[in-house]
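**Q** Please go over the structures that come below.
Taken together, the values in this text are just the output of simple stated rules run on the coordinates, not laboratory data. Owing to the predicted nature of the structure, the values given are computational and were not obtained by experimental measurement. Cβ atoms are built from the backbone, for glycine too; each structure is taken alone.
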Structure 1
Amino acid sequence: MLTLDVNNIFSVTPGTFDQVCLEVFRFQYDHNPVYRQWCDLMGASPATVKTPAALPSLPVSFFKTHRIATTDFDTEIFFESSGTTQTINSRHWIRDITVYRQSFIRAFEQFYGPVSDWCIIGLLPAYLERQHSSLVMMVDELVGLTGHPDSGFYLYEHDKLDKTLRHLEENKQQTLLIGVTFGLLDFAEAYPQQLKHTIVMETGGMKGRRREMTRAEVHGLLKKGLGVNEIHSEYGMTELLSQAYSKGEGRFVCPPWMRVLVRDEEDPKEVRTSGRGLLQIIDLANLYSVSFIATEDVGMVYPDGSFEVWGRLDNSDIRGCSLLVV
């Protein structure tokens, strides 16, 4: 039986993933009343489920209407989706914030190396203007861990950001500029430049600021305006404590404790390890909420486990951090 030690989660390997996944399922079935009720409705239980693909995934919309909690705990903090004035926001209740910290630090360093090697700049105006953003917390903590004097956040101070980036480029400092999509587009148009030592990472998020654009259009404008060969991307959401990263062309790779499956749009019980359809996320870091989530994102999962996000399911709520379409 799983001991409540996050090391079980973050030390998972491809060879142990399935076993740990099923142990987490048993734990959450026993100690999460909302998830257990959903599993019972789906006719699934620890006695009948033998593979990760057969695990019932809770619709992500439940985070809007229910307190999704495994075990009875006093909430240390909660994360809330941005949403719009016409939608109900999701809330993710957190028992142990150190689990989230471990997740985003380990994932970042897996893909990009030691945080201390970087200068990290966050261009996240839409997020800084509200509370309970998991993205802001992640970037804020990474900024602090860099120890670099020029790391920090920018709202709309594009002139100051321009001067900072030029200074960092002159010093050949390895820099990450992570920003909401509309903010990066605005900056690239107003202050075009050639970045040779900076990675540009978009997090999604047009939020009605601009016309709908395809990912290829957005990345094309950013590459031209900022002089980079590739635009990196981060895939995360309020309901997840883990992130996947893309180093170009919108193809995301998960950390070892996260996996993406795909389900048929017509038959939610038909789940595959690869193919086209609606994305299902297994996030083992969600130990104290629910690790098995049926999203409303449409995309493609490849045989190697990487995936693309093509857009949202028709008639689903539009998130404030809306995803780009192909």
Structure 2
Amino acid sequence: MDLLRSDEKLAGWLTQLETIDAPEVDVSLPTADGLPAALLDLAVPHEDINDLVGLRAAVTGDPGLRQLLERCVRALVRDPGLVGGGPDLPPLPADLGPVCRYFYVYVFIAALPHIRSYHRQHGIPDDISRRTLADLGRNMAVHRRRRGTGGLLVPWWIKLHFRGEIYQLGRLQFQRATLGDRTGRAVAAAALPLGPGDLSLNLHIPDFSGPMSPTACDESIARALEFFPRHFPAESYTVATCDSWLLDPQLGEYLPESSNIIHFQRRFQPGYPVTENGDTRPISFVFGDPGLPLDTLPRRTSLERAIVDHLRAGRHWHGGNGWFEL
């Protein structure tokens, strides 16, 4: 803990965790013998399992790390389902060794019984619960693909799953959210009775999940139209939004009309223009590592050729966003 307190930002984060009025819930990890099964249920890559089992004792046996684990879990499960809630989960210093890359995996494993209980309280089917939480393993696979080591790429993203804010419904993920200022104003300008701060479903497209065909997307949206009124009847969702590099309109200059991506783009009304340089996003998702030199990127598919040729022409990707009525 002294190592964390020596960093000004992390010290502030620790102070914040200490002051959160979190419930005194049970915080425990599976035994070393039971941990592999729990990890496999969350689709954790096989390459990471031995490391996680081996490091378990380092987390539970160190008083400081054990205390940090308990505080993170209790803050995470406080007010489950509250949109935008939960603690910050900042990167931990590399001086902690491999624990720094895996620590939040233990946090989510310890929080697992609590989010499964929340799902049961809302009648979430077991298969949807499992597939939603298995995004932990997918995120770890992305970490290894991009960085060549085991770890968890973006803990703040997985936090949404373990707080009941996001659900995997077929090919797509849907996040219980509210309209931001710019998207909310775009929706209001279309004469819908909605605006900034009103409820919306944020739509996400996980990788490693096969093609995003129009049929698969239609099925996911149809499932969402049934799922949220059934399990969150107090909330009314009438608009879906998406912020993704897949919505960059420049892709239309390269991809055929029959492309799944073009079909996906056509579902949306334009949100607001994006002018920031977003070159690393398509490189990360398509090629795995945002730091790959441009001249090493392959051009095997129409999408790979589009990304590479656009950048070689001295142009930039900017991302995109949009919305549609449900």
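**Q** With distance in nm of label points 7 Å out along Cα→Cβ at positions 77 and 221 computed per structure, which member of 1, 2 shows the largest figure?
**A** When distance in nm of label points 7 Å out along Cα→Cβ at positions 77 and 221 is computed for each of 1, 2, structure 2 gives the biggest number.
**Q** -9000 is what came out when helix-only ellipticity at 222 nm (-39500 (n - 2.57) for each DSSP H run of 4 or more, over all residues; to 500) was calculated for one structure; which of 1, 2 is it?
**A** Among 1, 2, the structure yielding -9000 for helix-only ellipticity at 222 nm (-39500 (n - 2.57) for each DSSP H run of 4 or more, over all residues; to 500) is 1.
**Q** Given a value of 20.4 for mean count of other Cβ atoms within 10 Å over residues 101-108, point me to the structure among 1, 2 it was derived from.
**A** The read-out was computed on structure 1.
**Q** Related question: For volume of the Cα convex hull per residue in Å³, find whichever of 1, 2 sits highest and give me its label.
**A** 2
**Q** Which of 1, 2 yields 18 for relative contact order in percent (Cα under 8 Å, 6 or more apart), as computed?
**A** The read-out comes from structure 1.
**Q** Work out which structure the value 2.2 belongs to, where distance in nm of label points 7 Å out along Cα→Cβ at positions 29 and 293 was derived from one of 1, 2.
**A** 1
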